[in-house]
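Listed next: structures, encoded as structure tokens.
Here, each number is a calculation from the coordinates, and none is a lab measurement. None of the values given here were measured: they were computed from a predicted structure. Cβ atoms are built from the backbone, for glycine too; each structure is taken alone.
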Structure 1
Amino acid sequence: MQEVPRGTETILVVEDEAMIREIIKVTLSDHGFSVLLAQDGEEAVRISKAHPGRIHLLLCDVVLPKMSGRDVATGLAALRPELRVLYMSGYTSNAIVHHGVLEPGIAFLQKPFSPAVLLAKMQEVLSAENPPVI
């Protein structure tokens, strides 16, 4: 059986569905990550501005109320240039292309995903020599 990655990094999760947000929080916390939660882009920006430490990864839904995931990532990258981004969505790839996310070099995770798949993809993004494109 493959070992599930563990981490110590801080992850900002932006997901508008409360149940999915909670499942991700529990999964990441159980594997050593510090987790910050936001239900939309505006809350994510507020959390990022208020958080005194480093945020290593933005795990962000593509389709959100008020701001798209891409807008959230772009705004946060201006505040935190070291931030790495992993997008997620349950929409079809055609819908995601419309939101400008499935461009080459963008890290993306299709919902639904298992905890092991989430953790492996996060580890891939966090350990990449060249961070994925925002």
Structure 2
Amino acid sequence: MMSCNKCPVALVSAGIGVTPMVSMLHALAAEGGERPVWFVHGARDGGHHPLAREVRELAARHTGIRVHVAYSRPRPEDETGIDYDSEGRVDGALLASLIGDLDAHYFLCGPTRFMANLQTDLERRDIPAEHIHTESFGPVG
């Protein structure tokens, strides 16, 4: 995944960008080390949140993995603290509140505008450009 095998990692996704991030989360969990990992995902609501249970169960088995899910429009049946952790969108302010480590490597996957906005927010926080990695996933255009 990267040359530094102990560097903190933040896997940050929105929408269907969760799919490759879950694969990366499994790979990081399989390392079995003490690397801090944040899995931050944004979805509209519980009806638009694939792989939710898989992520929570994987994190429950690995103490170094922290999960934060933000729903932009939670439904009445979505439960705070169970289905999602905060209401709103994933942005630089949320990441700053969760991840104080400027040495972390950020892997971003989701809609183009989401990734561009996050990259700008991270760079404004003095995160080095070489610590910000983006992955396109889904239809082009």
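Taking percent of Cα pairs over 25 Å apart as the criterion, the top-ranked structure out of 1, 2 is 2, with the highest value.
In terms of relative contact order in percent (Cα under 8 Å, 6 or more apart), the structure with the greatest value among 1, 2 is 2.
With distance in nm of label points 7 Å out along Cα→Cβ at positions 76 and 116 coming out at 3.9, pick the structure among 1, 2 it was computed from. For distance in nm of label points 7 Å out along Cα→Cβ at positions 76 and 116, the value 3.9 is produced by structure 2. Given structures 1, 2, which gives the highest value for distance in nm of label points 7 Å out along Cα→Cβ at positions 12 and 44? Checked 1, 2; max of distance in nm of label points 7 Å out along Cα→Cβ at positions 12 and 44 sits with 2.
Taking -12000 as the value of helix-only ellipticity at 222 nm (-39500 (n - 2.57) for each DSSP H run of 4 or more, over all residues; to 500) derived from one of the structures shown (1, 2), identify that structure. Derived from the structure labelled 1.
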